[in-house]
Structure P
Amino acid sequence: MREVVTDDLDVLLNVLSPHVRESLYQQADLSELLEVILDLGRPPEARFPHRELILNRKEVDHSDIDYAVSRIGEFNGDNRAGIERTLHRISAVRNRNGRIIGLTCRVGRAVLGTVRMIQDLVESGNNVLLLGAPGIGKTTMLREVARVLADDLKKRVIVIDTSNEIAGDGDIPHPAIGHARRMQVASPTKQHAVMIEAVENHMPEVIIIDEIGTELEAQAARTIAERGVQLIGTAHGNTLENLIMNPTLCDLIGGIQTVILGDEEARRRHTQKSILERKAPPTFDVVVEIVGYYEVTVHPSVSDAVDSILHQRPIKAESRRMDEQGNVHREEITPAPMIESDQEQHDRQPLRLYLFGTNRSTLEQVAREKQQNLRIVADLKHADFFLTTRSYYRRKPQRIRDAETLGIPIYALKSNDASQIRRCLDAIHPTGVSQFAYVHHLQSLLAEHHNLGSDR
């Protein structure tokens, strides 16, 4: 159960113009307020978990914005500011001349109980990465992780607080992070440098980072992990799959590279020759997808999960839910298979043909018309079918005898025209035919070529 320790809501409301503040005090669910939006020339707006509210019809003017700006700290490089010794965040929207024309006043709350769902993971010493949508509670969970590790486990914890969002504005960190130390960052572009500085100068056992978002920060995270310091961080993305598809941040889960397989290996795997593989061990051992305030999905082994995704296998994960009494319920989840069976996958591979006396250009033209995936091979051992004409087949040259010895199905065309080749491709790889019917059809063709009877 989530317990709100403090939200210092009155402090935030006091920076707003009186007409905005008075409208907010009239709301019965004021304690659940998420943020207040002040945009020049528009009515002020309040956002709650399940509704949005126009506070009054008076449009916001420059005096309303200036009133709020004069009562908060300075905006940093990413246009964020705060109120000293609180967790609130005020973000600015500027025009092209740099003047502030909009404010997003976001309520910051210190909450206990959120870490209970992942407490065993952070206490294990593993590097943990939190993912989730904006506003879902990633920073709130980081804040409590810092407190638990510093106060309960007595570890040396340093929080890299780029936007002063984890430990609040001002030089004195908010009590919500316990005895963890906080390092501020002069500019968002210097976050990676402060991460390395923290390790080199202050001997931490745990580094906590919010919003890893650049390649330099991902590289710094890997450097820290390789030095044996535990990492707890958040990154942009809702799921592990999002992270894999993000070229900037995929290094956090090991990076992705293209590997070219040999013919034999590709055949053994029933896959194409060009495949994706994980490049290196992941920086983070565990990924936690925050689904809601009381629910997370845990990938306890990032390396196994990433390999499963790249190889198109089902991903094993664990769903954790917390009830109103604070008890955590766990459930193993295995999604439905992401791919078809090996046989179905094999059927989608290019059909490898060895041509002997067959018009290649006509064959390729017909294949394009039928949108069939064909590959002409020069090595008989790599062929799925041997394609020739009846005149060649009757002479039985050495190549045809070799194909028969290897057991490769042989298809003899009456002639080299497009209609015969089209019929051939329909026979070899009919569309919409069941696997049993397809195999039976091939048996009939083989029986015909070898003058054998075929059951029908």
Structure Q
Amino acid sequence: MEKILRPRVDKLPIGWIRLAVVSGLLLLAIFFGTGKDNGEFGLLALVPTLVVLGLALLIRRTLEPLLAGALTGFALIEPQRTLHNFVASTLEVMQGPIMGWLILVCGLLGSLIALLQFSGATLAFSDSLGKYVKRRSHALMASWLLGIAIFIDDYLNALTVSTAMRKLSDKLNISRDMLAYVVDSTSAPVCLLIPFSTWVIYLAGLIEANGLVPEGEGFNYYLSLLPYLVYPWVGLLLVPLVAFGVIPLLGSMRQAERDCLEGNSMPVEQDEPGHRQPPRLMNFMLPVLTLLLATWYFDIDALMGVGCALVVSLVLYRLQGLASLPRLFDEIIQGMATMLLPLGIVFAAFVLQAVNEKLGLAPYLIDTITPYMNARWLPALSFLVLAGLTFATGSFWGVYAIAFPIMVPLAQALDANMALTLGALVSAGAFGSHACFFGDSTVISARGCGISPMQHALSQLPYTLIAACITTVLLWLLA
């Protein structure tokens, strides 16, 4: 009886403490709320982000801190209309084209994963690969190579690699934390290094928009930046060193790997087929190849790719008699449901980004450090400040859009190495995408591997920080 009651006694005070902390922060925000115009908040613009990071570390969750940070920001902007502005902002974010696209892509990818698991396709792929991959380090390297091969889009990369490799990883006692680290390390970094992705298309457009090259030449200019994308290179090449034990297990990753090796960590999700027919490798390869080829064919449109892959999967599995169409559609709906929490986290992160834009956080930080720049320190300091900004806000492409018009003329005025400065800027976004607790890449990688975003973010944090330190030193040396 004592053992049953103890969790209730311990849990109640912690819950009240969390509520008190959130309430206190909101009251402070209301008290200090100024109602100033955009860009005039100064240091107060940091408060919502600090609330998010502090609460996330305190309660080891992601969604609630994001919502608390957004509410704090709206309380700072206009205390009397905090709730009204919060609701209005959520509606604005939800109605935006980006969020609608994300809901469809992530929801349908969840459906595709559910169908692959139901058909036994993931089991067939794991069994086939398991004939050649017998060691833990080799399985991690296989995940790494597969991540490099799927370079079109970071969402497709994260969910496809995690779905393909987690069954084999479980068999070889590789923790889901380690798998998520490998998956995340081959997400945005690979999309930046192989210049045929949504990231590169966006950055090439920014290069042209800021007058660095004539229209139509942005892609060629981006190619010249590839040697200077230090963080993507370092973050990607760090994975083999971790896989082969050259870099030791650190932080919570050490405990996760120990628990997995000792059999104390059982994955919540089991990729078992929902029928009695033998698993077929074709049931995995055909939908996944359709996903990748259709995405490529439709101008790197992941929504078209996943839509085509779902149609192929439905036809293929129905023709094989694996299940009736109503049963397959039940799996599609259940797969969508599994993506609700990741989508909720990404949605809340977008609301927080909207608050930070109103507070003028990014321009304030950039303007603050600009007077201290010189040609030698510009790349390294730009990386440090912008990496911290992307990590704290979860806004990567947004920071690119703000920082490009500031950093380009600054580099020209200081006669700094333009390619290295822009490489540092792009590297900062790669770090933020890789390390941010509530970044979309972190959330999607964690979902694909079946662990919580905070668990994934904290377990890989030592390795992302190592890569960031190496990047800073290299940028300073290259300058």
Re FRET efficiency 1/(1 + (r/R0)^6) of positions 228 and 364 (r between Cβ atoms, R0 = 30 Å, to 0.05): value 0.00 computed from one entry in P, Q; matching entry is structure P
The value 4.4 for distance in nm of label points 7 Å out along Cα→Cβ at positions 252 and 324, derived from one of P, Q, belongs to structure Q
Mean projected area of the Cα convex hull in nm² gets 31.2 when computed on, of labels P, Q, structure P
Taking relative contact order in percent (Cα under 8 Å, 6 or more apart) for each of P, Q, the highest value is that of structure Q
Matching 3.4 (distance in nm of label points 7 Å out along Cα→Cβ at positions 236 and 260, computed) against labels P, Q points to structure P
The value -25000 for helix-only ellipticity at 222 nm (-39500 (n - 2.57) for each DSSP H run of 4 or more, over all residues; to 500), derived from one of P, Q, belongs to structure Q
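Values in this text are rule-based calculations from the coordinates and carry no lab data. Note that the coordinates shown come from a computational prediction; the quantities given were computed from them, not determined experimentally. Cβ atoms are built from the backbone, for glycine too; each structure is taken alone.
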